[in-house]
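Q: Scrolling down, you'll hit the structures one after another.
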Structure 1
Amino acid sequence: MANFDSSTPFILIARIKVKEGKENDYLQLAKNTDEAVRESEPGMIHHTFDADPENPLCFVWSELYQNDAAFFAHLNNPPVAEYLTQHAELADSFSVEVYGTVGKECREAMISTGLPIKIYETKCGYSRL
């Protein structure tokens, strides 16, 4: 088995349900945040905001982090803090799933956000960039 730890990539999936009538505001917020992340976070390998094909109020952030350091850069990025503040006003629900093994400090930081989060640790597989 490969050694998965704080130095390996992982995937974060955030599921959002937007308040009715707030879809356009949320989409603009997502576009602004995505642009800021693209410009300021080289460790964010993949960052998309996808629409649920069955519910126009539901969306999914798909994020691929190079490693734990990339997550900390994201967590401490001022536009992300602004996003989370506005998100609280525009969304009904938010849940986070992490696929991959993260280090102890990263796990603690994720849990300390207070967001509903579930971490699926890697049992076998490989990563390559």
Structure 2
Amino acid sequence: MSETEVQTLLAFFRALADESRLRLLGLIADRERSVQELAALLALKEPTISHHLAMLKQVGLVRLRIEGTTHWYRLDSDVLHTKSREILADRIEKAAIPEGGDVWEREVLSNFLEGERLTSIPIQRKKRRAVLK
């Protein structure tokens, strides 16, 4: 995994690793809501809501629509599905297979991993060590 891919992964998970942001996502998942409405529902101040929404917008999870002085936010569920599939399937698999490492180890791992899932346990001790490593 490149450094850029690692940073993208970290930003995505940081955005989801907060209770308030998860609640915000839940509230805007069913319909578009304003910052004022979200602040009232979560009993938080508007600047705090805006900060959380900016983090979610940065990773592409929410869309913003400005109408006059009111900012309306909604969940971009397509991005959520795409990013989660991309992160959990492609990148975690790449993280499991070391880049630039032993070619033999990468080949062993590719034979015993399907996505992020171990398909079978190698019988040979040397291959088991490579998988456990």
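Q: Out of 1, 2, which structure matches 26, 15, 14 when semi-axes √(5λ) of the Cα gyration tensor in Å is calculated?
A: Source structure: 1.
Q: Further question on the same structure: Comparing relative contact order in percent (Cα under 8 Å, 6 or more apart) across structures 1, 2, which is largest?
A: Of structures 1, 2, the maximum of relative contact order in percent (Cα under 8 Å, 6 or more apart) occurs in 1.
Q: So helix-only ellipticity at 222 nm (-39500 (n - 2.57) for each DSSP H run of 4 or more, over all residues; to 500), computed for just one structure, reads -11500; which one of 1, 2 is that?
A: Source structure for this number: 1.
Every number in this text was worked out from the coordinates using simple rules, so none of it is lab data. What you see is a predicted model; the values in this text were computed from it and never measured.
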